[in-house]
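Listed next: structures, encoded as structure tokens.
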Structure 1
Amino acid sequence: MTDFASVAKQFVTHYYATFDADRKNLAGLYRENSMLTFEGAQSLGVQGITEKLISLPFQKVKHEYGEPDAQPTANGGIIILVTGQLVVDDEQRPLGYSQAFQLCQDASANWFVFNDIFKLVLL
């Protein structure tokens, strides 16, 4: 059995480092059947998801997050929950967020994001 906790931690570190540096480079983590729900707006497939991420209305972003929670899924995948704060365009007040990922493996045993749900936590 895959060490799902290690995979989850490595994935989250890679995902947010890539997002913060240049979010268009996240395209390789998705497949044509992947879905993103970002603040209620759904995007399907690599192109749709990449277009959504690139169109977000900020230039700079930095994600700060705690240890991800992860569990194996029935189909051999991994579900991951991340909570944290993000700083956009050098704002002084970070925004709270929650993001859930379901990772699956393709035919070559490479992990990819099948489901991605992002929600700001505004109190």
Structure 2
Amino acid sequence: MTELARDPTAVPVRTTDNWHCEQIEGTPQVTIQRPRRVRNRLDQLLFKLFDTPTDRELELDAVGSVVWLQCDGATTAEEIANELDATFAPERIDPVSETLPYFLRQLSELGLIRYADS
């Protein structure tokens, strides 16, 4: 069960400051930079051999960008859901009660957000 389903008052907080936001045609576009994981010695050798960048860019779409910007440690999951409802057409986000928790879980699994202590 997701945080939003369990507790709509859960407050997601970004765990990285390594991101930036641009306005593209009036829509926020967030890009998050996160370190590329070296899983073994072969990865390490190949990264060095091919001069692979140590950071990976994760570009969020408009919906993801709005969610990310709201993960400020002050906004609850329910408030984020309300913002999405007010900003986007229903066919883009419905059912928000499922899509938002799924996205927040993905961000959490990547270590990009955590939940503030209640």
Structure 3
Amino acid sequence: MNNSSTSTAQAVTEHSGLVAVLTDLQRQGWRAFELWDGEAWEPIHAIWSADDIAKHAAETDLAKLRFLSENTAGHEGVMLLVWGNSPIKLIADMTMANGFGEAVELAQRSVWPHHPEKV
């Protein structure tokens, strides 16, 4: 018997999970504005969608995304992405200050309702 919540969780890929997390973070007022490509911080263009950001981030094994709070001036957060693990482990580390860590965890739970439990 196939449980729909189980099959939904299994259908989430690193890419689709990251797109969902980025979309939820944007909804919460956190905008990705720079991407570390392994050598330098590169700007994220305003016209890029969450899908575009995820595609560019996937071009390096260890990418970092820098976010600005659209609600509180001067608040920022950084997320480290490690590709090749399970999708739920893609976000390997993040800034915990300024409410960013809580925002990321909330966004992850929108994709994986039982996060941070192992799936």
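Here, each number is a calculation from the coordinates, and none is a lab measurement. Treat the numbers as computed from the prediction; the structure is a model and nothing was measured. Cβ atoms are built from the backbone, for glycine too; each structure is taken alone.
Tabulated data for the structure shown
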| quantity | calculated |
| --- | --- |
| Answer label among 1, 2, 3 for the case where distance in nm of label points 7 Å out along Cα→Cβ at positions 64 and 88, calculated from the coordinates, equals 1.7 | 1 |
| Comparison of 1, 2, 3 by distance in nm of label points 7 Å out along Cα→Cβ at positions 48 and 72 - largest value held by | 2 |
